[in-house]
Structure I
Amino acid sequence: TTIGGPKELTAFLHNMGDHVTRLDRWEPELNEAIPNDERDTTMPVAMATTLRKLLTGELLTLASRQQLIDWMEADKVAGPLLRSALPAGWFIADKSGAGERGSRGIIAALGPDGKPSRIVVIYTTGSQATMDERNRQIAEIGASLIKHW
């Protein structure tokens, strides 16, 4: 089963209660990050709520939830981000992204004892920092969160 394209994904999100997140374009155009452009946008709290519903709710079949977790666990480019700040034994399934105008972000389900008990969403944009610097900033935010849990 597939959702379709950007319009269909936005409708799916709205039907599950996320009236903030919207996808209007395909890759790579959606990565433009034009200031004040409402296309292809979300907010951290909306994405955190959506991710929690997808991973723990009844919106997806058990097989589809497991497939989503498997895809997120297999993320090969997120190593310098939250994964670099995790203590031994912590679980993480994440998806990172980057765009123009210094945009960088990550969504993750993570937690101690191999359980995804926490949702983290970090988005930055408008930064003049290099990609490596933005990665370090996200890792530092993650380390700070983990320290306080």
Structure II
Amino acid sequence: MGEGPEIGAAVQLTDAILSVLEQIQASPESANTKVRAFGRLIEDQRSALHAHGIASFADFQELCSNAARSEALERLAAAEAAWRQTLGSLEVEANREVQRQLQPGDTAPGFVLPERGGKELSLHDLLDAHHRGVLLIWLRHYG
């Protein structure tokens, strides 16, 4: 019996994870900058699944749970464990980095974020549009 699509996707995902881990290890940047490298794995995962005809990560997980034990799946599990460990270490390091905290009444620093259409929108633009305030939420979703 031949290998299923989950094996090819697992190999591609493992390569993507290991590539990011190598990039992080070689980087002289701060932990806050290094952790951003994990963001590309979201698109890498989607691409790997699509390339192997797998519609969703849930489908991939189901295929993997039903697959026979394989070196590719074991390598992926090891890469994912290294990913979690590295992310945890970076979070600890980032939390130690000294950063000025805003106090009530402080003026927020300016920033620019991309909109869905590719146009950039700044905090200044939002406030100039007569909004009374802006609520920013950062979601931790790297692994």
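When Cα Rg over 2.2 N^0.38 Å is computed for each of I, II, which one produces 1.05?
The structure behind it is I.
As an exercise: helix-only ellipticity at 222 nm (-39500 (n - 2.57) for each DSSP H run of 4 or more, over all residues; to 500), calculated from one structure in I, II, equals -18000. Which structure is it?
Here the read-out was taken from II.
Work out which structure the value 18 belongs to, where relative contact order in percent (Cα under 8 Å, 6 or more apart) was derived from one of I, II.
For relative contact order in percent (Cα under 8 Å, 6 or more apart), the value 18 is produced by structure I.
Looking just at mean count of other Cβ atoms within 10 Å over residues 60-67, which of the labels I, II belongs to the structure with the highest value?
Result for mean count of other Cβ atoms within 10 Å over residues 60-67 over I, II: largest is II.
Can you rank I, II by mean count of other Cβ atoms within 10 Å over residues 12-19 and just name the one with the largest value?
II
Thinking of I, II, which structure, once distance in nm of label points 7 Å out along Cα→Cβ at positions 28 and 108 is computed, gives back 2.6?
Only one of I, II returns 2.6 for distance in nm of label points 7 Å out along Cα→Cβ at positions 28 and 108, namely I.
Where a number appears in this text, it was derived from the coordinates with a stated rule and is not lab data. If you're wondering where the values come from, they're calculated on a predicted model, not measured in any experiment. Cβ atoms are built from the backbone, for glycine too; each structure is taken alone.
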